[in-house]
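Presented below are the structures under discussion, each in the form of structure tokens.
Derivation of every value follows stated rules applied to the coordinates shown; laboratory data play no part. Treat the numbers as computed from the prediction; the structure is a model and nothing was measured.
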Structure I
Amino acid sequence: MWVYVYGSFVRGEIDNNSDFDVLCLHSDNPILNIPSNVHTISLKTFNKMHEEGDLFAHHLYRESVMIYSADGSDLIREMKEPAFYENWKKDFESFTLIARYAMKELRESNSSVFSKGLLYMSLRDLAMIYSYVVMGEANFSKYSPFQIDNPLEMSIDHYDHLRASRLSSTRGTWADELLKPLPDSCIGLSKRWIEVLNEKVRHHA
């Protein structure tokens with residue numbers, strides 16, 4: 001069994017809302033007494049992700065630190081770099097559809113916490129995939145849409161509001177400020193940005 005920390009703590013991108021992301025890689029034998037907030041992946045599944053170039057495998061390869069190993073080995077560091085991310089086009093199309101759905105819902109109800117959270121997730125994931133395909137190296141930052149060569153023009157404050165909405169949906173937390181409406185301009189900026197990214201990645205399909 002191997003235990004890794006990954007994500008914002010490893011990147012040094014820590015704020016009051018940062019998770020302490022922990023991954024447990026294990027054999028196919030069931031593991032008891034693993035906390036529910038620890039992400040667990042079987043070695044068989046992880047090897048498949050590695051061979052298929054899954055973006056999460058690339059994330060772990062670049063941004064993880066081992067904190068426990070049953071045999072003293074550092075599995076991820078001892079593996080070669082994950083294969084090319086072959087499914088990027090399918091995933092990019094999926095996140096584009098999710099973003100369009102979220103924007104449609106927000107035009108009808110611009111205070112929907114769930115839809116704002118979906119928009120945040122899709123914007124970030126589109127930027128991560130774009131950076132991998134177009135720029136040659138995936139950017140896993142929570143602010144990846146602002147750190148690519150075609151940055152999102154939305155204000156950081158509005159983006160953070162989307163992010164807070166996502167965290168509320170996934171963690172079950174709440175604050176009244178989450179009901180604050182998202183300006184229509186943010187939806188328009190997101191729509192145009194997604195169109196630009198889709199046009200750029202078509203040249204790499």
Structure II
Amino acid sequence: MQDAIAGVPLNTPSTIKLTGNIADLQTVEIPEGKKITLKADSAVTLTCPNKNTGGYKHFHVQKNASLTLEGNITLQGAHYGNNAQYALYIEEGGTAEIKNNVRITGFKNNYHGTVCTAGTLIMSGGKIDGNKTRYGGVYVYGGGTFTMKGGTITDNDAVNHGGAVSVSGTFNREGGSITGNSCSSEIIYTESSGTVNNPHGYTAS
């Protein structure tokens with residue numbers, strides 16, 4: 001997959017079709033200037049290494065890069081103990097979108113969220129479920145933005161707070177479903193620097 005990404009031109013939207021499962025997936029970098037859509041028409045599971053080592057990322061979206069996940073793609077995590085493990089990590093200036101039928105599940109570690117953004121994250125579909133981390137399903141760093149337009153965040157457990165979403169940056173709630181998550185405090189946890197915009201009054205549990 002990394003070779004396919006390296007082969008597409010800079011600053012040109014490019015779609016890469018996924019056609020088979022990948023076990024022991026090493027971190028996939030989306031470099032600066034790449035605009036990648038990964039799409040699967042039939043079920044594909046991308047499984048992280050089942051090793052208790054830190055710093056693992058399924059996908060790392062760098063500054064001025066973009067990644068769209070679309071179709072029947074499952075990002076499958078593992079138990080990583082106290083070490084960092086991210087399904088999706090977006091740097092400041094990077095952009096990612098989770099679309100219909102994508103599933104992010106099984107990420108269990110005592111670190112930040114399953115999906116972490118210091119850039120721009122959009123969820124228009126898909127599901128983030130069955131994860132257990134320090135700050136729940138999605139962690140928004142200061143300066144980062146998470147806009148939820150659709151999809152589902154459910155059955156996630158935070159060791160600390162924010163079973164569904166923890167916000168140091170900005171969370172725009174425009175749709176979607178947040179239900180069945182658990183933590184020791186608020187399901188959507190807002191730190192002192194964070195902002196939650198929920199003009200339609202969507203609920204969360």
Structure III
Amino acid sequence: MPQKNDFQEIEKPNVIYPAGLVHTFFHHEKSKPLIVEIGPGRGDLLFHLANEHPEAIVVGIELKSKRVDKMIARIEKLELTNVILLQADAKTALDELKDQPIKEWHIHFSDPWPKRRHAPRRLLSLPFLENCSALLQPKGKISITTDVEWYAHDVAKIIDRIPQLSSCSPEKVQTSSDDAFPTYFAEKWKKAGRNIYYLRYWKS
């Protein structure tokens with residue numbers, strides 16, 4: 001496995017590690033928009049997006065090697081040609097995507113780190129979401145989902161501070177969504193009695 005500071009491609013199809021090669025890799029695909037999912041888990045939504053948007057490159061940002069390996073097996077089985085996995089920390093990957101036309105962000109079930117002393121570890125901070133907004137195309141969308149109510153409202157308050165982003169609905173935090181894809185874990189948690197909270201924003 002390459003070390004953290006090595007910018008090289010893993011010897012697996014569809015994987016770049018870390019995200020530092022993304023400029024070179026996407027250079028010949030500049031005209032294609034990117035749809036990016038952070039933390040795709042099993043890849044259920046990622047592969048659905050790839051099938052629904054053959055005109056785009058669908059990028060999954062995942063840090064854990066075991067999850068990457070499992071998704072690679074599914075990519076090969078499904079014969080998907082427009083999916084790329086970046087094995088990297090999401091914050092690092094954002095820096096490397098700065099020259100790419102991003103059409104959609106999907107950030108679902110990120111760790112809320114509920115203890116106050118762990119708050120700096122939360123992914124959905126103001127600087128991170130400002131970077132997401134800056135990289136998003138005009139009229140592009142950000143989709144966020146969580147099963148933690150207080151975290152959903154905290155994130156909505158953070159996004160209120162980003163003037164370029166507007167909620168897609170009057171209720172910024174919703175308990176249902178017509179466009180939510182039924183991923184394995186979302187359905188599992190619903191059956192366990194958990195509520196799911198949806199935030200949808202677009203860039204003006």
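Here is how the numbers come out for the structure above:
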item: Given 49, 22, 21 for Cα extents along the principal axes in Å, for residues 75-146 alone, calculated: source structure among I, II, III; result: I
item: Given 26, 13, 5 for semi-axes √(5λ) of the Cα gyration tensor in Å, for residues 131-178 alone, calculated: source structure among I, II, III; result: I
item: Given -500 for helix-only ellipticity at 222 nm (-39500 (n - 2.57) for each DSSP H run of 4 or more, over all residues; to 500), calculated: source structure among I, II, III; result: II
